[in-house]
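Got some structures for you, see below.
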Structure 1
Amino acid sequence: MTVERLQQILDQFARARVLVAGDFFLDKYLVIDAGLTERSIETGLPAYQVVEKRVWPGGAGAVAANLRALGAGTVRALGLVGRDGEGYELRMGLEALGIDTSLLVETNACFTPTYTKPVWREAGTEREMNRLDIRSRHPCPPDVEQRVLLQLRESVATAHAIVVVDQVPERNRGVITDAVRAVLTELARAHPDTVFIADSRMRAGEYPGLSVKPNRAEAIRTVFGERRAEPTFEEVLAAGRELQARSGRPTFITLAEDGLLIFDGKRVWHAPALRQTGPVDPCGAGDSVIAGIALALCSGASALEAGIVGNVVASITVQQIGVTGTASRDEVLERFRAAGDAFLPRPVDG
C-alpha cells in the first residue's frame, strides 16, 4: 500500500457511520497517596486515601473512543449501563468523546460493568494494585436482551459498520447473548455490503457471517479448546484458517509484538509490528486494531489494506503509557510515511 492509497482510505473515515454493540465497561483508576494512610477507628485497619480519580470508557467504550479519535463521522453505543454512579460516569465519558449514547439501555437489574484499579502512589512512583471487578453475575435480563435486539434491527440500515465487543467471559452474562449472536449472523447475511466484525474473548468461533479479530491465545483456545502457553506459529495459522472458514469473512489475529495475521479467504498474510524503541503499554492495543480495521473496511479498503491500517494504529497507541491509547488520522499517515515498508505484509502460505 502506498502513502497515496492510505490517504484515500483515511479521507473516507469522516463519512463512516459505526455502531459499536457490546459490553461497555468503565475503567476507574483510584490513586492512593501512601503518605496519607490513616487508621480506621471502626476496624483498626489501614484506611487508604484516594487523592485522584481517572475514569475512561473501557471494553466496547475503548473501541468507540478509538473510532472517534480516528475521525469516524458517527459512532453510536449499544449496550447496557446500570442506574448507578458508574453508569453516569460511563455515559458522561462517552458523550465527552462525541459518542452517541442514546441506544444505551439503562437498567436497575445490573451493575454498570466496571474495572476498578487502585493505584498506589509513593515516593513519586505509581504501581497498580489488585483490580476490583464490578459486573453482573446473572444472565442478561430478558427485557435488556429484547431492547438490544430491537435496536440492532433498527440501526443496521443506516450503519456502514457494526463492531461487536463480546467482553464478558461467562456465556449470556453480557450484552452479546446467544440470541444476539444469532441475530447478528442473520443481519450480516442480509446486509453483505455492511461491515460486521467481532472481538470476542471466549466465543470467536461463534460468529458465522462476521469477520472476527481474536488475539493469538483466544484463537488457539477457540479452535483447540485449551490454553497453550507457547502456541507454535503453525498452530496459530491453523486456528486462523479454521476461524475464517467458520465466519466466511476476513479474519484477523493479533500477535502482540509480532504484528498481525490476515486471512482474506484466499491467502494468509503476516503484517509485522513496528519495533518500538521506548516503553510500550499493550493494554487496549486490540481495541485500536479493530477500530482501524473496521473504519478501513467501510472506507473501501481490502482486508489486506485494512489489516495494515489496524497495525499502524496499534503501533501508535501502544506508546501511550497508562491510558486508553488512541490515534488520529494524521498520526496514522505520518507513522506510515515514516516506516511504511516496515508495515507491509508478506504472504505466509506460499
Structure 2
Amino acid sequence: MKVEICRQKPSGMKNKRETIAVIGCGGWGTALSLLLCRAGHRVTMWGVDPEYVKKMRVSGENTMFLPGIEIPEDMELSSDPGGCVEKAGVVVAATPIAYMREVCERFASHISPDQVIVNVSKGIEDGTLLTGTGIIRDVFGPGVQPAGLYGPSHAEEVVRSMPATVVAVSADKSIACRVQDIFMTSTFRVYTNTDLVGAEIGAALKNVIAIAAGVCDGLGFGDNAKSALLTRGLAEIRRLGVAMGAREATFSGLTGLGDLITTCVSPHGRNHSVGVRLGRGEMLEEILKDMHQVAEGIGTTRSALRLGEKYDVDMPITREVNALLFDGKDPLRSGNDLMQREPRAEFDNP
C-alpha cells in the first residue's frame, strides 16, 4: 500500500521555485527529492541503473529503499547525467561516500561553477581521507563551492512529514542561506553554519560510534554503558574535529550531538544494526550478505582511525570498532579493554 505524500509550501519567506537535480535514488536521495518536490521545486532524481529507474516510474515508488511511498508524476526520474543536471541551479549529491567519486566523475563534464552542489552523504573516503565536499571539490574543480546538509534526519520519517531539523553548512554564509531557503518547509527546519569541517566530521564519525552503541545493545549492556559510550564517543569526535580546525561548539549542535543521538538509538539506524549483530557474535562478512543499503560507518571507521593518527588524536572507541569489524575481535573483550584503560581526567584541561 502506497503512502501519499502531502504537499507543503516552504515556510521560508524568500523561497522561490528552483530546478534541482538529486544524484542518487537511495532512501535519503528519494526522501529529499520528495521533500523538494512537494515544496514546489522542479526536481529530477537520477539513478545509475536505467532499468531500476524505469521500474520506479512504472510502479510509482522506490520499492527497494522506500517501499510504499508514492513518487508523484511531476517528479522526473532519469539515468542520463547530462539531462539530469545541465538545467539545474542546485545539484544534491546523495550517493554513498564509497561510490561518490565514481558517480561524480560521470557528471564532471556537465557541472558548472555557478551551480550550488549540496552534499548530503556522511562519511570519509578510504585512501584520500576526504569528506563528501572534499570529493566534490577534487572531481569538479576548485571553482565549485560545495555545501552540505546534515543532522538527525532518517529518510523513513522525513518522507512521512514527521518533524526534523538539520543544518545547511558552507564556508560561504550566503550559500548556506540559499540552501536553507530551498530546503525549509513547515516540517523540515533548517539552520545554517559555516563550520564545514566540524559538521562533516560530526556527521561522519557518529556512524562509527553508532556501531559501538549497537554492540552495547547486542551484548545486553544497560543504559549506563550506552550513555557513557555516547558521551565519550562525542568527546572523541570533538577532539579530532578541533584538531582539524573545526569549532568546538559545532559538536554540541545538530550535526554533532543531535545526529549522534538519533543514529545510536533509532531502529532505522543501519550502523547501529550492524553493531547489534556484531555484539551478538556475527562476523562482518555474514552481516554484509543480508544488507542492501550502505552502513557508512563501516568504511569510515578505518578512515577515521587514520585521521586520528594523522592529527595525533587518541581514538579508543574507533580503534575498538575497527578491531571488531576487521580483526574479528571478541566484542566482550573490546568492552573490557575500553573499561580498563589507564585512569585519566574527564577533560583534557580540568
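Computing helix-only ellipticity at 222 nm (-39500 (n - 2.57) for each DSSP H run of 4 or more, over all residues; to 500) gives -11000 for which of 1, 2? It would help to have the intermediate numbers written out before the result.
Numbers: 1: -11000; 2: -14500.
Of the structures listed, the value fits 1.
Out of 1, 2, which structure matches 13.4 when mean projected area of the Cα convex hull in nm², for residues 89-272 alone is calculated? Corresponding structure: 1. Quick one: volume of the Cα convex hull per residue in Å³ came out at 147 when computed from one of 1, 2, so which one is it? The correct label is 1.
When semi-axes √(5λ) of the Cα gyration tensor in Å, for residues 25-168 alone is calculated, the result is 34, 19, 11; to which of the structures 1, 2 does this value belong? Answer for the origin of the read-out: 1.
Once distance in nm of label points 7 Å out along Cα→Cβ at positions 249 and 265 is evaluated on every structure in 1, 2, the highest one turns out to be 2.
All of the numbers you see were taken from the coordinates with simple rules; none came from a lab. The structure displayed is predicted, hence computed values, not measured ones. Cβ atoms are built from the backbone, for glycine too; each structure is taken alone.
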